[in-house]
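Colleague: Listed below are the structures to be examined.
No value in this document is a laboratory result; all are computed from the given coordinates. Bear in mind the structure is a predicted one, so any value in this text is a computation, not a measurement. Cβ atoms are built from the backbone, for glycine too; each structure is taken alone.
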Structure P
Amino acid sequence: MEQQPPRQSLTSPRWALIDSIRGFALAGILLVNSVDITEVSSRLATAGHLREPEPTRVILDLFVQTRFVPIFAFLFGMSFWFVLDSARRRAGSHRPWAVMLRRMLFLILIGAALALIYPGNILFEYGIIGLLALPVILLTPPIAVAILGGLTTVAALAFFGSGTPTLFGLILLGAGSAALGLPRALEKGGRAIALPFAVLLALAVPALFWQSTEPGDPRFTIGGAFGIIFAGLYVTGFALLWRTRLRRPLAAVFDPLGRMALSNYVGAAAIFFVLTRIIDFPSMPSMLPVVLASLAVIALQSVLSRLWLRTHSYGPIEWVWRAATWWKRPEGRRAEKDSTEQPAS
């Protein structure tokens, strides 16, 4: 099958597969975030009315929880490298460190503002850890960045299982991998992707069985450490499907979500915050309504994002973020100028 070329720009290629994987990861994260925001079934659980694990929660714990955050963090590191590389190559007075400093500081402001309605959002931490990673990524050779990221990630998984401690290593690993050409390798597919997929699939089966024997939130059990296995499995599996007839429907659904990931992340949190003021989620006996509502929100955001991107180069919050990054007004409408670089997530 003919390979879909990356979307070209004036500065660097825009990898369609990376955008779609970002959208896929965002969808998984929104499924979990909606449960956290609504606190569904929490009142019944506290009262001791839920003695048996609910099937919906079991599915989320085994296949969603802790599986998509590593993907999102890794892609954040990739986008970090895309923007930093663009800053380095641009003509003019741009200083790369200043560009990334503004970018991370603005992300911190977005995260702090979003905390007013969703205290559990991760944007503030991304901004802080991005600042810590900046000198390493800026001053260290890419291969060293990737190795350091891998070692740091393994150490964080061993000691903490999952969560914020893993972000620093994943961001470094993503940035180093982007610099070393991983986006192109994913687009090409082939044995370089099929072999890791097979290995990860073989590891996922016993990991799934092991996790199923340990009750409790996978963020605080062995399930958190196993999340990285499933993250790799999902990414390589997605890349293999990208080389089949499923590429078009996958891109149709997830590409718009990925290109407007920040706007959609904030927008979904706002939607569920409003819903919590209308619906008594904590008293619901099942999480299924929230999961179905999440899927509906994801589908709606995919459609609205596609419509928006027909006439605009960036999502609304991405546009403001870009303005803060480069310290000038971006050309927002596609009639003026098409998208020119990878958006960070």
Structure Q
Amino acid sequence: MSQRRNLVIGNHLINDDSDCYVIAEIGHNHQGSLETCKELFLAAKNAGVNAVKLQKRDNKTLFTKEAYNRDYDNPNSFGATYGEHREFLEFGWHEYVELQKYANELGLDFFSTAFDIPSADFLEKLDVPAYKFASGDIRTIPLLKHVASFGKPMILSTGGATLDDIRRAYDAVMPLNSQLCIMQCTGGYPPEWNELNLRVIDTLRREFPDIVIGFSSHDSGIAMAVAGYMLGARIIEKHFTLNRAMKGTDHAFSLEPVGMTKMVRDLRRLKLALGDGKKIMYSSEKAPITKMGKSLVAKRNLPKGHVLTDDDIAMKSPGGGLPPYEWDNVVGMTLTHPALEDEFLDPAKLAARKTA
């Protein structure tokens, strides 16, 4: 595979030949609780992921006054207005410093989605190792260019985007920062299965041969991430929760710890299972293949000096003797020793037919 695609996040080199880099997207599934967020970090670590990710918003900068102040009365609300709801879920500097320290202790990369320029500057002050961008910002070129100037890896989701939208973002970022990953994503929460369009991963790999391609999987299962890796995605992002029944809009389609553990397990196994493409016999195969295989044997008791014919030979298990593909070569050879019924035909006890 090509090694033109190289991206480094933290201590992880990501390319076509690498293991999958798995991001547990926690978002606001912590429900505004620092301790719950730490529980999520620990559960994600135990599941085997590489990174944990939050979402950072400067809410009054991000939303119009009308959007910020609109009523938000529903079962998933943490405030009377949308602004109150968002502020309740938002972590500040103290929480981010505490979480960064805890992630370091766990050996996890920790970064966040930057939804606006003040949030990007907040994260840069924190010195996060990478930046994520939500699908809604694939067209927010000023934000992308601002973060590109930081020189850190950038991961762009593409839900709701056209290929022209993606090219525009690529063209804006790459002259400033070549450390880019573009993620196939469908922006439904969750999308229908026929909307995942995993073959776009291959489209993006062909369209952008110099960068890592990933897959932000909003479906509620684990199999599509494995399919994404098989198609060439080397960063997989999956929403993560402690309990899908918890209050909040993202929990229902997030993976719980057991699901995340299984997904990571399958991705790690897949990397090993793909192998190098060379067809060989492995040591684990020798015994069963010998047991199931066949050898050329004497069909009946045969005397020394007998010239073998088709009627003198049988194919029987186990293997380990002359393989059946030697049948035509054995016919016409002379036994230099007697052969008993079912005895392997031994090449050392066969003489070639004499020619005139």
Structure R
Amino acid sequence: MPEAQSPQPYDALLLLSFGGPEGPDDVVPFLENVTRGRGIPRERLEEVGQHYFLFGGVSPINAQNRELLEALRKDFADAGLDLPVYWGNRNWAPYLTDTLREVARAGHRRVLTLVTSAYASYSGCRQYRENLAESLAALAAEGLTPPRVDKLRHYFNHPGFLRPVADGVLAALDRLPADVRDGAHLAFCTHSIPDAAADTSGPPADHGDGGAYVAQHLDAARAVADAVREATGVERPWRLVYQSRSGAPHIPWLEPDICDHLAELHAAGAPAAVMVPIGFVSDHMEVLYDLDTEAAAKAAALGLPAVRSATVGSDPRFVAAVRELVLERAAAERGEPAERCALGALGPSHDVCPAGCCPARTPKPAAAGAD
């Protein structure tokens, strides 16, 4: 294998994700895993679980991860890249510790991790690094030799992520009535997080209002809006908006909420809207319920034509981007130059999270970083 196509020194890739229930009996135990340590009563979890029960108690995230897993394995094989791909979750089977145990028993010693979160934040990056550290410690306690684990850089602005998003917007625009299509506003949707978590997201140099979390989303949204303008010849207003807030009412979270934004658009006379789930890699519950169900109902009640564009999922360009990121990182570990693709103004993200990057209120050990 040519050195440029070699994954060495890495000998495995780990797909690391959130996990989700796969039947009605899984819903409350899954939510107990998600909220462990927060003291949330079971009655409240059953109430939250109603979102899942609307869809048979099944989150689509596991099925989408299976599709991505198979797509990665096929792409790697077709490209002659000899790198086995494993899959582990934070909150549901296959659990991360079980997967890393399988990895260790197979003799793998250098593992790259692809997290299904494209942006910097505590819950989307640092917490996964803490999960990795906890699982590696568990393996060591069992007498196994845990592998060294690294993490692929944030890919929010990689062409293989943003170009499928832009094409999804174009396809969504085509679903709108022709007489409102050119006036449609773009609402770039992502998960709301507490203001305090946003302000401290990313490396310390990026801390401030919104931190890296907001800056990265704005950069990605701007790149997509520019691509849509170039493809259609129409300049469309756009805004970054939020969804899926779950915190206490007295704690400030990022706003505006997508439903509030739709009401504002309607009041301002906007003829239509496209909801662009730019903060999500695949169609999990926050997309199916908060956008396809709740926000769609809000738009219908307002009489505002609104459609939702597709997430990236296992688009071949995204799958190829993962391969490129693997080879890029492998080359860097070998001390060799490699192209680092990125659109927008921010450039490629760091390979290794520095100290103080996306800190938690209660610090824990974290793998795949400088602290």
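Colleague: Ranked by FRET efficiency 1/(1 + (r/R0)^6) of positions 117 and 301 (r between Cβ atoms, R0 = 25 Å, to 0.05), which of P, Q, R sits at the highest value?
Modeller: With respect to FRET efficiency 1/(1 + (r/R0)^6) of positions 117 and 301 (r between Cβ atoms, R0 = 25 Å, to 0.05), the highest-scoring structure among P, Q, R is P.
Colleague: One of P, Q, R was used to compute Rg/Rh (Cα atoms, Kirkwood Rh), for residues 69-260 alone, and the result was 1.04. Which label is that?
Modeller: Going through each structure in turn, the value belongs to R.
Colleague: Among P, Q, R, considering only volume of the Cα convex hull per residue in Å³, which has the greatest calculated value?
Modeller: Q
Colleague: Now for a different question. One of P, Q, R was used to compute helix-only ellipticity at 222 nm (-39500 (n - 2.57) for each DSSP H run of 4 or more, over all residues; to 500), and the result was -12000. Which label is that?
Modeller: Values: P: -22500; Q: -10000; R: -12000.
The correct label is R.
Colleague: To which of P, Q, R does the computed value 15 (relative contact order in percent (Cα under 8 Å, 6 or more apart)) belong?
Modeller: Q
Colleague: Comparing distance in nm of label points 7 Å out along Cα→Cβ at positions 53 and 189 across P, Q, R, which is largest? Intermediate values should be presented prior to the final figure.
Modeller: Values: P: 3.4; Q: 1.5; R: 2.3.
If we compare distance in nm of label points 7 Å out along Cα→Cβ at positions 53 and 189 over P, Q, R, the biggest value is for P.
Colleague: Quick check on the output: 3.4 is distance in nm of label points 7 Å out along Cα→Cβ at positions 125 and 253, derived from one of P, Q, R. Which one produced it?
Modeller: Q
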